[in-house]
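Enquirer: Below you'll find a set of structures to go through.
Derivation of every value follows stated rules applied to the coordinates shown; laboratory data play no part. What you see is a predicted model; the values in this text were computed from it and never measured. Cβ atoms are built from the backbone, for glycine too; each structure is taken alone.
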Structure I
Amino acid sequence: MLSGFRDVLDERRAAGAAAGSFTCYDVTTACGVVHAAEAAGVPVVLLVSEASVASRDGRLLLPALGAIARSARVPVCVQLDHANSLELIREALASGAVDAVLADGSRLPYGDNVAFVSAARDLARSHGAEIEVELGHVEGGEDVAAATAAGKLTDPAEAADFVAATEASCLAVSIGNVHGTYAAEPALDWPRLDAIRAAVDVPLSLHGASGLPDDDVRRAVAAGVAKVNVNTEVRERTFAIIDSRLEELSRGWRIAELDAAIVAAVEEVVGEKLELLGG
């Protein structure tokens, strides 16, 4: 069933858990995510990247994700992830499938970031959607895994003013986390996370969880993170199952069986993450 973004985050935070948010490149990925969420009996967020929405098939993918969310037996919301184009945000919201947008002005100077996010917020509200924002900058690519070092860290002193100015529903923090593959052993700034949590009252989001040790993820959730984004591990498991089954299934061109194998692989890795997050 479709659910509001903040409703999902608040429910998970109240349960001492975090919402799992998983990038979905197609219907197959989304089905695996929803199957895992239904098995765990917890809400989930279906993420769609800016590149996917901007592609030729974005106009078809968004309604498909919305239909999957509506048919799920647990609360599901669809979020446009890391969008830095107001026009693309407008198009995604017009699909009627997007419940939330990460309006990403994190590469901009502070004032420009506030202005961009505020414009995105107004667009989102006109469609009954909500926004997530990012302060500091989480380095790395959402769609390609590459060894990456941490970017600009979130300033706790700015966080409260930023959230108040943008009226955001969620704040993505940069505390040493990166998208994709970590260039070195992850070293999250735990005092910084505590200071941010003390400064703002909206749910916090941690991106780049695929490369973090399980203990770090648990510690982040215990410290108040209410949403955790996962992408790389889902893609790794998808390619692993294709590699292991392709030769066998290609002999009969058994596309349906390959598709089912990918769904099962995604369901498995998502199930593991949901359990880690308090599912």
Structure II
Amino acid sequence: MKKYIIQTFILVFGSLLFIGCGNTELVFFDTPEGFIQFKSDRGSVTENSSDPLVTTVIFGHDSNDTDITVNYTVTSSDPSRYTVSPSSGTITIPAGQFTADIMLQPVDNFDVDGDVDVIIELSSNSSKPIGIGGEGLHSASKTITIVDNDCPITIDDWVGTYTVAEVFTGPPNAPFGLADFFTESYQLEFALAPNDPSGTKVVITNSPGFDVYIIDGTIMTFDTCNKRISFDAGFPTVALFRTFEYTSSSYNENTFKIVADGPLATFGDYQFAFTKQ
């Protein structure tokens, strides 16, 4: 079997021309019946992608008079992480066409299980030779990496009582907060959200004896990979006053502090900070 380094290729009436690099000789493959190959040999898709990753299979020839059956296999260390369509392991390149697509749809789970590689291989029992030049080597398989979108957090550590520091950070109301204007005081309780398979949500209630800062039962979610927070019902209403459409948020797992910043309606820039006692 000839060894070569592929730099580029040109299809010429069913024959394949390889152009090598360095001292590698020019190699011709005569493949009058054509051959089957993948358009690319690598790809990646994020676990929570709503769109499947498309893998295109190509028939390398100058014409196609009949339907071509292409067989393939799919392997990985964790088949629960994706679905493949068609699931039969067979696709057809219709007569007159030169491509067909295999779709891989990642499954968005809530586990911190890392990236996983999925290998799609053209089977040797396809109706045409496989791989560039029909030798069954180059572009006869494709590796797709499913990128995990889940990052770890120990949600139990966030259960507890939180002080509330809230303040206008810009004119015209800085350096006062809503508590100053309303003569109120705020404190919050975080508990685990029920029926939460993701392990990223807490239920917020106001501590007994304190005024309402966020409506009881509000669910807050930790965006663990981006170190942000969000609220399941949208932006929260603070101090029963206005909806706080914050533009940035962050949390610190060492200090158990959560901060959000942004304009509070037309009343100026505002910030809240929740810190675990």
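Enquirer: Which one of I, II has helix-only ellipticity at 222 nm (-39500 (n - 2.57) for each DSSP H run of 4 or more, over all residues; to 500), as calculated from the coordinates, equal to -500? Display every interim value, and only then the final one.
Expert: Values: I: -16000; II: -500.
Going through each structure in turn, the value belongs to II.
Enquirer: On to the next question. Thinking of I, II, which structure, once relative contact order in percent (Cα under 8 Å, 6 or more apart) is computed, gives back 21? Before the final figure, lay out each step's value.
Expert: Details: I: 21; II: 14.
Label of the source structure: I.
Enquirer: Still on this model: Using mean count of other Cβ atoms within 10 Å over residues 95-102 for the comparison, can you identify which of I, II gives the largest number?
Expert: Numbers: I: 24.1; II: 14.6.
When mean count of other Cβ atoms within 10 Å over residues 95-102 is calculated for I, II, structure I comes out on top.
Enquirer: I, II: which one has FRET efficiency 1/(1 + (r/R0)^6) of positions 127 and 199 (r between Cβ atoms, R0 = 30 Å, to 0.05), as calculated, at 0.55? Spell out each step's value before the answer.
Expert: Working: I: 0.55; II: 0.05.
Derived from I, not from the others.
Enquirer: Using P(r) over Cα pairs in 5 Å bins from 0, in percent as the calculated read-out, with 1, 6, 14, 17, 21, 18, 13, 6, 3, 1, 1, 0, 0 as its value, let me know the right label among I, II. It would help to have the intermediate numbers written out before the result.
Expert: Values: I: 1, 6, 14, 17, 21, 18, 13, 6, 3, 1, 1, 0, 0; II: 1, 5, 10, 12, 10, 8, 7, 6, 6, 6, 6, 6, 6, 5, 3, 1, 0, 0.
Among I, II, the structure yielding 1, 6, 14, 17, 21, 18, 13, 6, 3, 1, 1, 0, 0 for P(r) over Cα pairs in 5 Å bins from 0, in percent is I.
Enquirer: Please compute mean count of other Cβ atoms within 10 Å over residues 47-54 for structures I, II and give me the label with the greatest value. Write down the numbers at each step before the final one.
Expert: Numbers: I: 20.9; II: 14.4.
Going through I, II one by one, mean count of other Cβ atoms within 10 Å over residues 47-54 peaks for structure I.
Enquirer: Continuing with the same structure: For which of I, II does Kirkwood radius over Cα pairs in Å, for residues 119-230 alone, calculated from the coordinates, equal 18.9? Write down the numbers at each step before the final one.
Expert: Working: I: 14.3; II: 18.9.
The correct label is II.
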